[in-house]
Every structure is written in structure tokens, then in C-alpha cells.
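The data blocks that follow each hold one structure.
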Structure I
Amino acid sequence: MAKPKPLVQSTGRRKTSVARVRLYDGSGEFSLNGRTLTDYFPDPELRRRVLEAFKVTDLENRYDVAATLEGGGTTGQSDALRLGIARGLIAIDPELRPVLKKEGMLRRDDRMVERKKYGLRKARRAPQFTKR
């Protein structure tokens, strides 16, 4: 049996994490890299953040989510997924934009690790100075 065509595809990012999200009509099931939501994010706080976009828009258990997550850690991936879901919901219904924007779910958190500079030990940490 062929997979149904997704309603919408969207991307969410945070730090070095990328989430490619596909939303389908369904009953609220998640497939994250082939795993369930509770299996992929055992921490209930991370699960709460992922589901926040659905909760704010009163669309819980309305769409199935299939996502490919890569890079970063669990927090970065969960926030990238949250942004991808919020963007997908706006693509389905543009009238949801003010609600999601007010909750700050459309802002990409672009903080990243600063690169290491030559001559230094870390990004800004210089080698120890000895006078004599």
C-alpha cells in the first residue's frame, strides 16, 4: 500500500538540529525517525514542547506527524520539531498565524556555538600567559 500524500511539508531548525516535518490527516500519531514520540523523547517536558503548537491551536489528535530529525541534541531537536509543526499548521490554515506568533512558536532560535579561532584554545579563551 502506498503512503498517502502529506498535506504539507515544512522545516524547523534550532542550533545544529534540523527537523523535516510532514503533516497528514490522522489521529495524532507521531513517527520520528521511525520511532514513536514517547520513545524518541522520553522526557515529558520535551514532549510537552513538541505538542505545544497543537495545544495552542486546539488541533490535538487531528494530524499525524512524520518527521526526520538530525543533528544537535534532544532539546534542539524537540524545538526544531516544534517550529516545523507550527510552520506546517500555518501552511494548512494561515489564520492560525497570529495565535502561534503570539506564543512565540514561529521564531527560530539561531544561537549556535561560536567557532574556534586560530591562536586560541577555544572560541575566545586565550592560552595562559606567563610573565617569566
Structure II
Amino acid sequence: MDIIADASVFMAVVLNEHDRDWVIDKTRECKVLSPEILPYEIGNALIAVNKKGRLNDKEILKAYDIFQSVPVRLLAVNIYKAIKIAVRFNIYAYDAYYLQCCVKNKLPLISLDNRMCNTAINLNIEVVE
């Protein structure tokens, strides 16, 4: 099965967070896809973690290396349609990119972000639980 995964899922895996095993279990038999902005979002999230003092510079680079080893197919995003979703649900465009990929490709979403999951449900997108 193909599945759209958001940045929260990747961050849980690369940072070895408590949801890591759940994510791996739920995606084990899946082909993981994500919007083409994913590497940029992961880079930004890792820098935010670094600024909070959770990981040092070397650990951040190691985490990005781990991210790059995760097999994921990156998808083009229809930014116009994503912005329409963002405006409709008052969410960030970055979140709407994932949802637009789900809608366009008729694929389920896996996310650790409750607001993202609730918005997906409102768009009739299947959410992995």
C-alpha cells in the first residue's frame, strides 16, 4: 500500500522519539511518499531542535543522514490547490501540501499531528491509526 507521510513521522524516526516504533510498524509494508518539500521541512525542523539545545551540530547532521537513508518517493505539489486547502481550514501551507498530495493521489495519511489528522478527516482522507 502507498501512504503519504508528513514530517512529524520522519522526525519521530530520525530522533528516536517514543512514536518511532509505531511509525515503523504502520509503514513496514508500505511505499512511503511525501511532497517534494519534505527535505526542506526536515532540515528546518532539525535546526529548530538544535536551537532548543536538544541536539548538537554533529547530532543534527547524523539525524539528517538517517533521514536520507529512509526510502521515500517525493511528489510534486499543486501549490494553488494546497493554498486553497490552507485557507479553507486555516492551516499552514506546509501542512496543506501533504493533504493536497493525499487528495490528488487518493492515498491515506500518516501523521503525528492531531490537527493535520483532523483536517484530513474533514477532507475525507483516510488517516492511519
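Derivation of every value follows stated rules applied to the coordinates shown; laboratory data play no part. Keep in mind it's a predicted model, so treat the numbers as computed, not measured. Cβ atoms are built from the backbone, for glycine too; each structure is taken alone.
Table for the structure above
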item: Origin of the value 12.8, where mean count of other Cβ atoms within 10 Å over residues 66-73 was derived from one of I, II; result: II
item: Test item: mean projected area of the Cα convex hull in nm², for residues 34-97 alone calculated as 4.9, pick one of I, II; result: II
item: Structure responsible for 3.8, with distance in nm of label points 7 Å out along Cα→Cβ at positions 18 and 106 calculated and labels I, II on offer; result: II
item: Computed -9500 for helix-only ellipticity at 222 nm (-39500 (n - 2.57) for each DSSP H run of 4 or more, over all residues; to 500) - originating structure among I, II; result: I
item: Read-out FRET efficiency 1/(1 + (r/R0)^6) of positions 26 and 82 (r between Cβ atoms, R0 = 25 Å, to 0.05), computed value 0.85, structure in I, II; result: I
item: Value -0.51, -0.77, calculated as log10 I(q)/I(0) by the Debye sum over Cα atoms at q = 0.13, 0.16 Å⁻¹, assigned to which of I, II; result: II
